[in-house]
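What follows is a set of structures to go through.
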Structure 1
Amino acid sequence: MAGRPTAFREEFIELARNYSLLGATQEEIGPLLGVTGRTIKNWKRDHPAFAAALNEGSKHANARVVGALFNRCIQGDVTAIIWWSKNKMGWRDKADINANLSGKIETVTRRIIDPKEPEKK
């Protein structure tokens, strides 16, 4: 028994690349091409050039975002620097809480931990 004929067309390869370059996800690209996100997954499996176009577009879009984030870090944007430190460098926040014997919190100290340096106690 033959399945339903595919709606895939060769021009979808370039469209998928272009939508990916603009940051569209596979789930967002489906409706733009008149299909579901599941169909996009099937087309990736069945059409290597389509999968490559999606991957190439996504890589370029991600590189542009990382470049913009890097520029914000260089310009001193503290939020961008914190995000970069945690996500690109593996740093993490640590809260040190000191309480007295009755359980009352006396001090809370927050610091950023560099994973390459041994933690100080």
Structure 2
Amino acid sequence: MATVTLTKDNFEDTITGNDTVIVDFWASWCGPCMQFAPVYEAASEEHGDIVFGKVDTEDQVELAQYFNIRSIPTLMVFRENVLLFNQPGSLPSEMFSDLIGQVKDLDMEEVHAKIAEAEAAEGQGAES
């Protein structure tokens, strides 16, 4: 699957409508972004079960501001609407492949259970 251009108009639908979405926040003037682009594109071709989105921070300023992007490239990984990874900097191909493998292997039932526990504990703390 080729990469998908994400905008403020399709970002939320893309995240909520797909199991796993990896997002690359980038800009055309960014050297590390350009170096990472072929790695990202190759991974998108290899993993057809994942949506690989790209956000041009120059064109999508509102999205970049919403996610508080301060350094590019920044990678975010969402699975089942949960942000699992958020890190600035490009990754070498091997590390990116490893990250994708970890995301695929993650037990999301366990993740959702931990989120529910944390939310319940937070709610009890607010009532005290």
Structure 3
Amino acid sequence: MVFDGDAKSLSLHTTEGSIGVWAHHMNMIMAVVPGELVYEPVAGDRELVIVSDGLLKVENGEVMVLVDTAEKPHEIDEARARRAHEEAKEKLKSVNTNRDVSLVTAELSRAISRVRGSKKKHRLP
């Protein structure tokens, strides 16, 4: 768990594009794609988290984001993220089935998000 509390806003990337969630937002469920999630607690500054794929659920004023991984930029090892990025690019060259292409593309997308996120250790977007 990265955050549990009241927040002013939340923004992240979904399969439908970027989305912002504010107070009294309509109920919805959407697929989350790897990228940046920014939230602003009621008492505090905006926070950046790099997330993998998952789900966003907004219901009756409550927001839940369920993802496979969530990391703050300072937690990401940039060198390791770069290695994962290169490995995924190489794997993509040798996959044959649509299923394998989808799996490796998701792996590549997560790696790219982690590399980008690792560079934002001291600033928000």
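Computed from the coordinates by the stated procedures, all read-outs in this text should not be read as laboratory data. None of the values given here were measured: they were computed from a predicted structure. Cβ atoms are built from the backbone, for glycine too; each structure is taken alone.
What to note about this one:
- Computed 21 for relative contact order in percent (Cα under 8 Å, 6 or more apart) - originating structure among 1, 2, 3: 3
- Answer label among 1, 2, 3 for the case where distance in nm of label points 7 Å out along Cα→Cβ at positions 74 and 90, calculated from the coordinates, equals 2.6: 1
- Computed 8.0 for mean projected area of the Cα convex hull in nm² - originating structure among 1, 2, 3: 3
- Value -15000, calculated as helix-only ellipticity at 222 nm (-39500 (n - 2.57) for each DSSP H run of 4 or more, over all residues; to 500), assigned to which of 1, 2, 3: 2
- Ranked by distance in nm of label points 7 Å out along Cα→Cβ at positions 34 and 66, structures 1, 2, 3 are led by 1, which has the greatest value.
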